[in-house]
Structure I
Amino acid sequence: MKIMNNRGRELFVFSGSAHPKLAKDIAQSLGVKLGNVKIEHFPDGEIFVQYLQNIRGGDVFIIQPTCYPPNETIMELLIMLDAAKRASASRITAVIPYYGYARQDRKDKPRVPISAKLVADILTTAGAGRILTMDLHAQQIMGFFNIPVDHLYAAPVLFPYLRKILGDNCVVVAPDSGSVKMAHAYSSALNGGLAVISKRRTDANSVESSHLVGDVKGRTCLMIDDLSSTAGTLIAGEGLLKKEGAKKVVAAISHCLLSESGIERLNESGIEELVTTDSVPQSHYTTEKIKIFSIAPLLAEAIRRTHAGGSLSSLFNTSFK
């Protein structure tokens, strides 16, 4: 079934190779078929893209989280954007559920890059006319773009389940200063307390949680963060919370980037459950501690409204009132 907006532009949804299952689920929620695109590699590793259908004048959405391996997935997205631009698409939206390089969003040491800004620049140059993303590591990254950015939140997807498992006597915990705003939104929605942990990173893979502000004794704690790749921050936080008398510790993150070693550390920790989304494909290393909820209906609704020229404001809701 073709979906046309009020300007007569046809909706096209294409998937990169980073997360085809999510793209398929989004297309199913929209009631359309995924577009036909060929993505191949030359023997030397170069990426080749060809759209196998006419997209001239169309409203094109390209779904590609820039997850592992980030350099490969970003380059593939850039080439897909350029191919769509040269195929005369009317508008091209890059749907990036997980925005890679977002942790490099400021110059905090001498002679280092601001890679999040660099990625924003090259996405725009390649042909993106709009960005649809979710739970950026830092919201100021939206300002790195000179094109519209729609920034969704995983909270509406995770919240119903969290309310069910946490009960009334919960405390939402920010495992570091960067998560305070997100933790505050969750605590308000859950009618729970709020606590903050002071974190110090010792190296790229290790952290120390040293101080806790807030009362957690005898209460269920929910640690909130945007992403985790080693589970170091969450595990260090869980240790401090248990030391301060927390009854139970659950974690919720938007983007689960855990490797095999990260999952092993999670299994060995006192974190009872990790609630997350399918913004990135989950590795074949599984654990019963991880509970995954799909963001496909949320992204599909955002795409539907963007195509129709409607408002996305209600999709940004994190108050759950």
Structure II
Amino acid sequence: MPLDLSDTLVVGISATALFDLAEADAVYKAKYAKNPQNALDEYRAYMLERENEPLRDGTGMPLVRALLGLNCFAPSESKPLVEVVVMSRNSPETGVRVFNNIRSRGLPISRHAFTGGQSVVDYLDAFAVDLFLTTNVEDAQRIIDAQACAAAVLKPPPHSGEAPLEDQVRIAFDGDAVLFDDSSELVYKTEGLGRFHTVEDEKQNEPMNDGPYAILLRKLAKLQQSLPFGADASPVRIAIVTARSAPAEMRVINTLRHWGVYVNEIFFLGGVPKSKVVKAFRAHIFFDDQDLHLDPAAKHVPSGRVPYRSDSPLYSPLAGVDLADEPPLLVEKVETT
């Protein structure tokens, strides 16, 4: 009988989001720059020689560990609360180092998709993925454009701040263009803060439309409610960290009520830096649509950028791309994601 994952939170994660493979990726790019024709063979040899060597944790590792820890509360092993699928453009052969590191850490991850240089996006539906974490901008953009699931491009791992709590899962979300659609943010960016406040106050009883993370939030809320603790004492703790302030706050509250979603904490910052709040919250991950907020936060907590849809007026093809370090297109297609 096929496995029913409708009540299971399924997280897909690329190899480079789970582990720090920056060194291996740099090796491939260097070999490609010197000799494009032999770069893959040389990269394969490099990975085979090191397949038993340990890897450092990637940005997504704290979240993966915390989420998988929730399965101790599952009513049966056949119906896990959380599943994690490692999805990589590596070939199965060059992916052995990843498999070995998963086993050495004792991570209960049994499902993988290693596609030998091809995009993993086409396989998200097959694995019933609700959230995909990657370091590949192109993959995340395709997912957001297709509205296949929530997706984020992860920042490098933080190197300061307190470690996330081990007995909880703490997830922080921005509001506009992440949980909610981008219509309100467009008013702010095109007509200014005063008009934004006026419109949001007038529409405070009109629920906002779903953003790219709305379905994920609902599934997390359902997971939170299914645990034997009650939402307030649940090990799954959800926060919204938004630049909104009064009089734009009530529309957020009323939208969540309309969705039937409970969040543990909400912060209407009105100009206070988000980085300090998510650091104090000790988030396992923070999702936002703007590098302005993400880059400072990523120094302290794992962070991921949510791309705008390509048909959004807010979209820029250069968003999140460091032009000084952008690899050739062929490298993008075969890099270890």
Test item: distance in nm of label points 7 Å out along Cα→Cβ at positions 19 and 195 calculated as 5.1, pick one of I, II:
II
Identify the structure, out of I, II, from whose coordinates distance in nm of label points 7 Å out along Cα→Cβ at positions 75 and 163 was calculated to give 3.4.
II
Candidates I, II; mean count of other Cβ atoms within 10 Å over residues 275-282 computed = 18.9; producing structure is II
Rank structures I, II by distance in nm of label points 7 Å out along Cα→Cβ at positions 59 and 187 and report only the one at the top, that is, the highest.
I
Assuming 18.1, 58 is Rg and Dmax of the Cα atoms in Å, for residues 35-178 alone as calculated from a single structure, say which of I, II it is.
I
Work out the source of 14 here, i.e. which of I, II gives that when relative contact order in percent (Cα under 8 Å, 6 or more apart) is computed.
I
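Since every read-out is calculated from the coordinates, none of them should be taken as a lab result. Everything numeric here is computed off the predicted structure, so don't read it as measured data. Cβ atoms are built from the backbone, for glycine too; each structure is taken alone.
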